[in-house]
Structure formats: structure tokens, C-alpha cells
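There are structures below to look over.
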Structure 1
Amino acid sequence: MVAVGQGSVPGVDVGRYPLDSPGSAGWAAAVAGARAELAAVGCCVLRGFIRPELVETLRSEGEGMAPRAHYTVENVNAYNIPFDAGLPTDHPGRIVLQRGNAFVARDLIPRETLIQRLYTDTRFQRFVADCFGLDELHEYSDPLAGLCLNVVAPGMSHPWHFDTNEFTVSMLTQEPEDGGVFEYCPNIRSRQAENFADVRAVLTGSGERFIRRLALRPGDLQLFQGRFSLHRVAPVHGAVQRHSAIFAYSDSPGLIGTAERTRQLFGRVTPDHLAVGEIRGDRLLD
């Protein structure tokens, strides 16, 4: 069970989202609204979650960290599995996508930054757990992937993919001049069915009927069920990078990413990644 701490909640507009008053009527209302949106479309955006006067702090801290990101451009598929996995010729996992986004690993994010303090705050964790209807919520044990900054440079994108975790918490910290729209296909697959034909339609440009788009602003908190909803960040245009913080939690303790996936995202692994396999709660492709 997530413990609830004391003191101020880092950066949060508690007038709109009373994380300083767990169990209050305002807390319950915010949680109920988030649950309703998640149930309907698998995604919820809590607008203006960070206080307006701190949005520039959020942006400038991200801008300072961005040069520490591991940059690489590589061919991937929506499932982040090898292309030689013995898939049928018409399988959507055979469709080649180019991934050009970069990640700043948690061990390169200073402890005093707003996103690091928010990630570890027990009130924030309790609130997120309540929104997703979870009894427990745990920080990743992974020393690199628990919290990271996602950087998408102009001309690049984070292509269509599924998340390895059932739920994702993120926050835009810097918006680009143009492009970089978050697009997603609510519950295009389930724990019981991959729905390969629908996924293939999206990847080949004939699945517009499945796609929703979100206009996000810096300081908005996004709650998302990315394990079942195909999603991407569309190509960024202009001269400004797109930055977003990814707060990774699990409903079970001890989660550590696979060495292969960790090396792909961060360009390195630690002894922890080599010693422990990643925990999975289903048999879906990654």
C-alpha cells in the first residue's frame, strides 16, 4: 500500500487537485473524473496539474537535462520485438517504423528537479493509484527507467507502439513549435485478443477510424492505459524539441526492464538488468 506523506506536494495546483487532502471531497471528485475517462477511452488528461507559475521551471529543467539523452535512430516495430521473430508475412510486427526519440535516464535526472520530487511524492503516488483503481503502486526498481525525460527533436517522432506496463503517467514539459501531437487508438487490443488486423490498418494508414488526438500543454498530467492502446508522438516540426516526463510505476514491486529493451532505450545496462528478467502479467507481444 502507498503511504501518504506530509508537507507540500511538489508543484501541484492543489486548488484544482487537492493532493494535500487525501480522501477529501475534492480528491474523490478528481479521482472519479479520471476513472470515468479511463474507462471510456483509456486516457485522461488533468489540465493545469502544475501551478502556472512553475510551468517555466518545469520547461527549463527539462531543457537543461535534454542534452544528457541517449540519441539513436533505429528501425523498430510496434511491438519492439525482433523482425526475425518468425511472424507471418502479413503480421503488423513486420511493418518497419523509424524511432528517433531519445531518453534521459533516471540516474541523470537531478534529485532537486520538479519531476523527480513529484515522482517520489507519496501523495502523488496515492492519487495516481486511486485514479487507476489500484490498491498498491510502486516505483520501478529499475535504476534507469523509473523516471525519464522523453526528447523528440525536430524531424523525429516516437512511432506507433504499445507500452510494456498496463498504465502510463506522463507530463508534457516543453511543447514544439509544430507537430508532435499525441495520437492513440483506445483499447485497440485486449488482454485476450491482439486484434492484428486493426493494428495493421493503423500502421498502413487505413485505420483513421481508430485514432484519437490530444492537444497537450506543459504541466498537464496524462494518465494512459498504453498496454492496450496503440499510440505515438507524431513527427515534430520547427526548431523546438518536444519534452515529456514519464513517471513509471507498477502495481507490483521489483520491476526491472529487460537488458535488450534497456540497451535500446538508454544505450547501456546495469548489473540489475542482467540479473533480473522483466515481470509480465499477460502473454501479449511486447
Structure 2
Amino acid sequence: MTTLGAVFRPQLAPERLRSVCEAADAAGLEQLWLWEDCFAEGGISTAAAALAWTERLRVGVGLLPVPLRNVAVTAMEVASLHRMFPGRAVVGVGHGVQDWMGQVGARAESPVTLLREYLVALRALLAGERVTTDGRYVRLDDVALDWPPPGPQSESGVFAGVTGPRSLRLSGEAADGTILTAATNADGVRKARQLVEEGRQAAGGRAGASHHVVVYLLTATGPDADARLRAEVAAEGWEAVPDLGVAGDAGAVAKAVERLAEAGADTVVLQPTGDEPDPEGFVRFAAEEVRPLLA
């Protein structure tokens, strides 16, 4: 069964988060995703609050930009989430927007090398290993977490938010799952799945492990849905991508979700437009109207 989620976008003030979380939890939404966009809201701080305010909701962070964060700090924070809220946190890491990384003096000359070193170290730390490494970017000297996540590593897997072919292969090789942006249509999901699988095979097939693919679906509903969707696609420069996003009622949205699922997405996360007038209503719409229509 396809997992359904929704995004709390950082265009909303942080103090709005609680009401959206509580609406999502009450409606039975499966997942709420948060973004650590520069220079809006912190991913770990908002995730911890969202988890504390809810009982059942799974909370995803998609994603933490690795140039901003020492890998040991990320490991400590992620491990704390998993221990305090077992089975409810999903955390992704990625290159970050390069212009933003440049603004803070953290732009890496080789983002792929950085992400590779980071994924390897982060997964090892979360698995309870003691890590010493001297990479181009990631350097650790006899580092181990005092409080690694309990239970199997599959419950605290690290996702990679990536787009390009090299990074998608890297995600298959070194991450437990992949997060795809809302600029990804069904054909893009199929191509991403293929590249991820190439990476998995290059790493020896990751026997016994599954690789979960999450994709955002730009979604607008309500009387002005078409206009809002077209405006967002134009603002993002995505006009050249066919069949991108969905505008309409629950039936139209469910069909769009199913197309992405058939293409290889395990989780589809509805991403409202930046000008969504009713964020609480949007998460209720996803849970109460769209979810029942999905297989």
C-alpha cells in the first residue's frame, strides 16, 4: 500500500506548525514532512516539536543540508529523535541548495564526495559503530554515540534527497532510501528507480535490504486550484516537465498519487503550493478524502 503524506512548507511561520501537526494527527495522516530550507526553519527542532505534539504521526525531514552540519552533530540529533519517538522519525540528508551553501561559506567543491562520506559515516554512527575516518570532508577520530538508536538499523535508516544521475546512484549505494523533489513526474520516478538500482548493484546488491523511494507531488485543491498550480510551476521554472503536479478534487489527486506509485514511489507526499490558504484543511483533505481512495 502506498504511504501518503503532506508537507508543512517553511513559507509558514514556525508558530503555525503545532496546529497543522494536531490537525494531521487527528485526521489520521500517515506522515508530515518538514524542510530545513535556508534561512527559514531548523529541521531537527521542528521535527522534535512535531513529534512531541502528536501521538501517531510519522514526521519526515527532507532534507538536512550536509554542508551546514558536522556529521557527529547530525548523528546525535537523529539518534535522539529515534530514541524519544521510536519508529516515528524519517530523516533525509542532501547536498543543499548550492547558492545557499555559498551564502554561509559552506559550499563544497565536490558535493557528491561530501555526501558519500557523510552517508557512510552517519549510517555507521547510527548503527552504533565506532568511527575513525579521514576523508576529504568528513573527519572523525574514534567517534561513537553514547545513545545510538535501539533496534534494527532499518528503523533508523538514512534517506538521501538527490536529483542528478550520480547522486541517485550514490543514494542506491550508500543510503536506505531516496527523496525526490516535486519536479519529478512519473517518468522521472522510473528513471530514478533505475539509477538507484544501479547504485545498489554496484554496492553488491545490498542483500536483504529494501530501498524506499519518497516523492513530493505538487498539489492544489479548491476553486482556484488550476491557477495556483500553474503559477507555482512557472515560478519554479518547471514548465518543460510534462504531467507535473495535480490540481483538483480528491479523485484527481488520488489518480496522480497512483501514477507515481505505479512508477515506483513507495511514499507520495502532497506538497501544497506556497500560497495554500488553509494548511490545516490541506492535511485533513489528504488524510480524510485522498487516502480512502488509494489502494
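Readers should treat all values here as calculations from the given coordinates under stated rules, not as data from a laboratory. Since the structure is predicted, the reported quantities are computational estimates derived from the model, not experimental observations. Cβ atoms are built from the backbone, for glycine too; each structure is taken alone.
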Which structure, out of 1, 2, was helix-only ellipticity at 222 nm (-39500 (n - 2.57) for each DSSP H run of 4 or more, over all residues; to 500) calculated from, if the result is -12500? 2
Work out distance in nm of label points 7 Å out along Cα→Cβ at positions 147 and 275 for each of structures 1, 2, then name the structure with the largest result. 2
Quick one: distance in nm of label points 7 Å out along Cα→Cβ at positions 115 and 139 came out at 2.4 when computed from one of 1, 2, so which one is it? 2
Comparing relative contact order in percent (Cα under 8 Å, 6 or more apart) across structures 1, 2, the largest value goes to 1
Once FRET efficiency 1/(1 + (r/R0)^6) of positions 27 and 267 (r between Cβ atoms, R0 = 41 Å, to 0.05) is calculated for all of 1, 2, which comes out largest? 2
